[in-house]
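Some structures to go through are shown next.
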Structure P
Amino acid sequence: MDYIKFDTITSTNDFLKSYAETHKISNFFYVIADVQTDGRGQHTNIWQSECCKNILISIFLQPDIDLAQQTRLNQIVAVSIVKVLQKFNIPEVQIKLPNDILAEGKKIAGILIENKIMGQKWLQSIIGIGLNVNQTDFVNLPKAVSMKQITGIDYNRDKIVKMLIQQLKICYQEPLEKIQKEFNNLLINNI
């Protein structure tokens with residue numbers, strides 16, 4: 001089994017962190033949910049999502065990256081999300097530091113990576129991604145947007161998840177210098 005799917009969960013990141021402590025799982029194992037009751041973003045921000053409309057996923061990874069290169073994992077994830085969105089012809093996709101993906105200047109995805117480190121050993125990362133897919137109403141979030149709002153198309157979320165996992169695997173194997181260059185080219189206000 002490569003993943004666990006929930007109808008409702010408090011937080012995919014929290015569940016996967018706990019699950020990884022008691023189960024042997026491999027890289028790119030993921031937990032996905034239709035609804036998170038306690039989903040969160042960077043710091044104390046809450047990630048809001050309508051039931052069955054978006055992608056709420058957490059992915060397990062034991063990084064084979066030097067601990068001093070922690071920021072590279074964020075770059076790999078951000079570039080992967082952008083590449084998937086570009087495959088669906090989502091225009092004007094950019095990366096906004098520290099963890100946002102924008103389309104047409106509005107937030108379409110967010111990243112929350114939680115690392116477990118002991119001494120100088122990077123034990124694991126839980127990569128949380130929220131991607132706005134089919135939601136069309138964002139209450140009190142005027143700077144949020146979804147794929148459907150941009151294109152008018154209703155998307156198959158399972159297909160996008162498969163593409164996202166595949167793209168993460170590809171980008172993870174790419175030379176870090178190549179990913180860093182792509183990341184820098186996608187940064188908003190890149191000079």
Structure Q
Amino acid sequence: MATDYRGKLAELIDELSRLPGIGRRSAQRLALYLIRQPLERVEELAAKMVESRRHVHPCPHCGNLSEDECCDICADQSRDRSIICVVEDAAAVISIERSGEYGGLYHVLGGIISPLDGVGPEDLTVNELVKRAKDVEEVIIAVNPSVEGDATTLYISKLMKPLGVKVTRLASGLPVGGDLEYADSVTLARALLGRTEV
């Protein structure tokens with residue numbers, strides 16, 4: 001009868017299973033793969049992980065990831081600075097950029113309001129968004145279509161009203177409960193073009 005792994009391999013499996021989207025079986029497969037690799041390859045991978053963690057940081061303007069002082073999007077003077085697209089995380093920025101339909105700025109919230117998970121507005125970069133929104137005409141809310149996403153949209157919308165900022169959200173085309181990160185470019189492009197006012 002087979003038993004679970006023990007010792008250092010079990011510790012590696014435990015650590016890998018803490019990564020988002022990695023269950024116990026996937027963690028086990030990854031750990032066994034790494035163990036079979038030449039030591040130099042594993043050391044190179046570990047070094048890249050540490051190096052990325054040291055050098056990649058949130059952009060001080062929008063929260064997108066960058067190695068420079070500010071991200072490429074904020075540094076690009078050709079971007080439309082009258083519009084901000086609010087997203088949950090940096091992965092959503094990449095997905096929307098792939099659509100080729102958006103040329104404004106971004107604001108990364110760092111999550112969405114989820115009381116069941118203990119995440120409130122104070123845990124997100126909502127205050128920074130309010131400061132930035134004073135200088136724009138439109139805020140597009142592009143968070144995942146879910147109960148938590150709707151709550152986040154409503155909360156941000158209420159904060160924008162006194163500023164006189166037009167608030168829109170992505171149009172239909174994105175499935176409820178789906179993730180922006182996995183949406184195809186055509187679906188995202190249609191959602192951006194058909195966005196509606198909140």
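Where a number appears in this text, it was derived from the coordinates with a stated rule and is not lab data. Quick caveat: nothing in here was measured; it's all calculated off a predicted structure. Cβ atoms are built from the backbone, for glycine too; each structure is taken alone.
At-a-glance table
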| item | result |
| --- | --- |
| Ranking P, Q by mean count of other Cβ atoms within 10 Å over residues 134-141, the structure that comes out highest | Q |
| Highest-scoring label, criterion being mean count of other Cβ atoms within 10 Å over residues 6-13, among P, Q | P |
| Comparison of P, Q - label where distance in nm of label points 7 Å out along Cα→Cβ at positions 70 and 126 is highest | Q |
| Identity of the structure behind 37, 20, 16 (criterion: semi-axes √(5λ) of the Cα gyration tensor in Å, calculated), options P, Q | Q |
| Distance in nm of label points 7 Å out along Cα→Cβ at positions 38 and 62 - structure with the largest value, from P, Q | Q |
| With helix-only ellipticity at 222 nm (-39500 (n - 2.57) for each DSSP H run of 4 or more, over all residues; to 500) derived as -10000, matching label from P, Q | P |
| Comparison of P, Q by relative contact order in percent (Cα under 8 Å, 6 or more apart) - largest value held by | P |
